[in-house]
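Q: Dropping the structures in below, format is structure tokens.
Quick note: the coordinates plus some simple rules give every number you see, no bench work behind them. Treat the numbers as computed from the prediction; the structure is a model and nothing was measured. Cβ atoms are built from the backbone, for glycine too; each structure is taken alone.
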Structure 1
Amino acid sequence: MINKPVIKEIKDNRLEDSILNLGESIARLTEKGDLHTTAVRGLSLFRREEVTEPTTGMYEPSICLVAQGAKRVLLGDDAFVYDAHHYLITAVNLPTVVQIIEASPERPYLGLRLKFDLHEITQMMVDNNLPKPRTQQSSRGMATGEVTLPLLTAIQRLIDLLADPQDIPILAPIIQREIIYRLLVGDQGERLRQIATAGSQSNQIARAIDWLKGNFTQPLSIDDLAAQSSMSTSSFHNHFRTMTALGPLQFQKQLRLQEARRLMLAERMDAANAAFQVGYESPSQFSREYNRMFGAPPLRDITHLRQMAAA
């Protein structure tokens with residue numbers, strides 16, 4: 001009989017081999033650019049050969065894995081670092097500050113993101129008598145978890161489908177369901193189950209977040225949003241902050257400022273028009289809050305970003 005230390009060593013070696021294979025696949029598919037949007041729905045591959053400055057961005061419901069290098073994500077005052085042995089899971093739309101912290105030309109950052117639909121998670125919960133998740137965590141809408149061999153091999157099979165595009169429509173949904181299953185029974189499964197369960201407080205907050213994402217330019221009434229979520233104002237505010245690390249007004253502000261930055265950078269809109277476009281009535285207030293979030297006034301920040309892009 002093989003003793004337990006030997007079995008553990010074999011499993012560890014298989015996991016390391018799987019991480020290496022995943023990295024080789026991502027490196028091969030991203031040779032021509034930093035981003036590869038694949039033919040598999042929701043699957044994107046990433047490559048960066050240098051560490052990056054902190055940048056703002058919206059994380060959608062998804063799982064993110066790294067085969068090489070590491071990334072840090074800031075959500076409010078919380079920091080999440082993930083690498084080849086830890087994945088990042090996001091259960092709701094969250095505004096974040098993101099930075100690649102390990103990358104070089106010799107060992108580039110190699111990662112992937114697979115978006116998922118909470119309706120699909122709910123359907124799996126309804127259709128199957130799932131075993132209980134391994135542990136129960138906090139109610140934050142973002143967390144890191146330990147990469148397991150079954151999860152990694154499922155994701156590798158999904159990437160392998162890119163070599164046979166005719167198989168993707170049939171096999172990709174099956175493999176994606178397996179990945180969702182692995183997450184639901186893993187160490188972050190309770191988080192997903194709570195958010196996907198209709199009527200739960202986490203689900204109500206997730207719906208409020210979706211509403212805010214689509215209506216962030218409109219005036220915000222916390223009382224009305226709490227009523228829509230069937231909660232008192234204080235309970236809604238507490239649960240919202242627990243899940244997002246931000247208050248509802250802070251959440252709305254970050255959405256507005258990120259969109260204004262995009263409008264100025266991508267559509268060359270001036271600061272005043274961008275401010276009004278995202279819901280600000282006062283350009284001076286917009287400039288103050290923009291400076292506070294991005295570390296520079298709008299014009300200087302956008303000029304710096306364009307210079308970096310040109311370089």
Structure 2
Amino acid sequence: MANIKDIAKLAGVSVTTVSRVLNGHPYVSMAKREAVLQAMETADYERNINAVHLSKGRTNLIGVVVPYITRPYFGMVVEGIADEAIKDNYKLVLIQSNYEAERELDALMMLKLKQIDALIICSRTCSWETVEEYTQYGPIIVLEDGRGHQVSSIFMDHYQSFTRALTYLRSKGHHKIGYCLARQSSPNSNLREAAYRDFYRSRNEAYNHDYMFYDCVQLEDGEWIMQRILEMDDPPTALLVTSDQVAAGILAFCRENGIDVPGQLAIVGFDNQPIARMMHITTFEIPLVEIGRRAFLQAVGGGRAHEEIHLNMIERQTV
């Protein structure tokens with residue numbers, strides 16, 4: 001395959017002139033530019049894009065780690081990242097981790113090897129110590145509270161929002177409140193569980209471990225959650241559900257089986273996804289698309305920042 005020296009010889013110009021044409025330099029005569037372009041066409045020349053990236057010091061690629069691409073939550077975040085990326089002529093490299101540390105490490109290695117300019121981790125699996133080892137190679141943005149760590153972050157106060165939701169349900173007369181989480185061991189879930197325990201302990205009240213549901217991620221999970229609740233002698237009268245998809249599945253089951261919502265069971269979701277609006281679910285609005293946009297801006301901004309997103313509760317018909 002022809003190289004830049006071959007093109008220069010074929011066009012009868014210097015290597016410097018060929019380089020200027022390739023990089024869009026304005027100070028090249030029309031005749032020389034045409035000669036170089038004709039030589040490139042004759043030799044079927046293709047630029048070595050890796051060499052171009054190396055010379056420029058950037059790839060215009062941003063890595064994005066998501067646990068699952070099928071979940072609407074992460075899809076909306078990626079939508080926001082992509083919207084901003086297009087404006088700045090960046091492309092995304094999407095890495096699905098399945099919450100496997102090895103896959104997340106692969107993404108971190110891409111940053112180290114300069115295959116991407118920055119890395120956005122939408123839901124972290126690796127330890128802070130592991131992630132921070134790679135910050136020397138480029139910007140890393142996490143969608144959780146990264147204060148005190150060598151990363152940029154966009155985060156929500158999950159402890160405070162869960163406490164707000166519990167307080168709201170208590171004001172509506174609910175004492176037997178359960179919750180549905182995705183991952184039991186995630187940082188965000190730990191904060192929510194702490195808020196739940198502290199809420200009851202501050203009132204010198206016991207809480208029922210049977211009211212705690214984990215691995216709740218999809219619409220269909222609403223069915224097994226409700227099946228478990230129907231088997232209880234003393235079921236909860238309200239549920240906090242950290243996914244509108246799951247909340248919609250619970251509500252759909254209740255409607256199909258004659259369970260009055262909110263009379264027999266109140267439901268509060270999180271995200272304010274379109275399905276929550278369509279099914280009139282009371283929820284906490286998380287601006288996922290905007291979070292994605294801000295994550296991208298942090299990725300290309302170069303500095304280190306920590307942005308907190310404040311959540312608004314939207315009252316509808318399920319409480």
Structure 3
Amino acid sequence: MAKTAGAICKNALVPSPAIEPPGRRPSADDLLVLLAVGRSGRYNTAAEELGLNHTTISRRIAALEQTLGGRVLARVAGGWELTDLGREALSAAEAVESAVRSLTVDTGGRRTLEGVVRISATDGFSAYIAAPAAAEVQRAHPRVAVEIVAATRRATQQRSGLDVEVVVGEPKVHRAKAIRLGDYCLGLYGARGYLAEHGTPASIADLARYPLVYFIDSMLQVDDLDVATSFAPAMRESVTSTNVFVHVEATRAAAGLGLLPCFMADRHEDLVRVLPADVAVQLTYWLVTRAETLRRPEVAAVVEAIRTRVANQREVLLGGR
């Protein structure tokens with residue numbers, strides 16, 4: 001939630017008055033509380049952002065529902081989702097927030113962006129795409145803070161506490177917008193010293209005598225990454241991890257051949273790509289966010305910076321160095 005709206009709620013919110021009968025005009029403060037809950041999916045997160053307690057949040061939502069004559073939030077696994085009425089009310093809440101923000105300008109008279117944007121993305125994407133994109137936004141808008149959570153998983157159905165998720169493979173999500181970012185390539189790599197000692201594989205069949213560095217099979221949640229090793233099912237596991245940076249370093253340390261993102265492995269001169277014509281697994285990054293979240297200017301700025309970074313790094317992502 002943007003700090004501007006949060007500050008207003010902190011200073012202006014007082015204990016809710018007696019419930020008003022249906023048909024009364026909703027309170028702007030109640031709408032801003034709905035905005036915080038609708039974006040985070042959690043009362044506790046909204047309370048923390050607004051500087052209120054859980055009870056006040058609950059009371060404000062109840063007052064808004066009484067005023068509007070219907071439910072604005074529905075309980076789901078892991079949090080709360082907006083109802084149809086809630087989404088209508090959220091649009092009004094965004095207008096209130098936008099009006100407040102329009103009064104916030106920098107020394108040059110330009111509108112400033114502010115707030116916290118929370119992103120979940122895979123390890124490699126977080127480091128080489130999301131972080132530089134976030135830094136670019138922060139330089140242009142110093143009052144925007146970007147939090148990046150590194151995780152390799154499917155898109156969650158309830159994005160509680162997250163504004164943006166970046167996942168591998170086309171996601172199946174409800175009430176969310178899925179944006180195709182671009183492709184990247186996995187290749188098979190070995191350390192120069194390891195290949196000098198064990199020889200370089202000459203064919204797919206030859207891979208059976210090499211151990212593989214990759215994800216822990218039993219803990220891998222992403223289907224596209226799970227089928228990536230189908231090119232050589234006979235390879236035995238060597239060092240495995242849930243973190244792709246571990247894959248890279250284990251491969252560099254001669255643990256075996258690593259199935260690595262080319263944009264990460266190609267940064268290391270001591271890694272050599274083997275069988276590039278036979279092992280080139282192309283996968284796709286997708287970005288997932290709620291439509292109402294994407295309407296926040298600070299989120300839109302971060303998403304645009306990520307998309308630009310992916311476009312600029314297209315050849316690198318595909319293994320073109």
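Q: Identify the structure, out of 1, 2, 3, from whose coordinates helix-only ellipticity at 222 nm (-39500 (n - 2.57) for each DSSP H run of 4 or more, over all residues; to 500) was calculated to give -13500.
A: 2
Q: A value of 15.1 was derived for Kirkwood radius over Cα pairs in Å, for residues 83-154 alone; which structure in 1, 2, 3 was it taken from?
A: Of the options listed, only 1 reproduces it.
Q: Out of 1, 2, 3, choose the structure whose coordinates give distance in nm of label points 7 Å out along Cα→Cβ at positions 99 and 235 equal to 2.6 when calculated.
A: Here the read-out was taken from 2.
Q: Right, another one. Check the numbers for distance in nm of label points 7 Å out along Cα→Cβ at positions 35 and 275 across 1, 2, 3 and tell me which is largest.
A: 2
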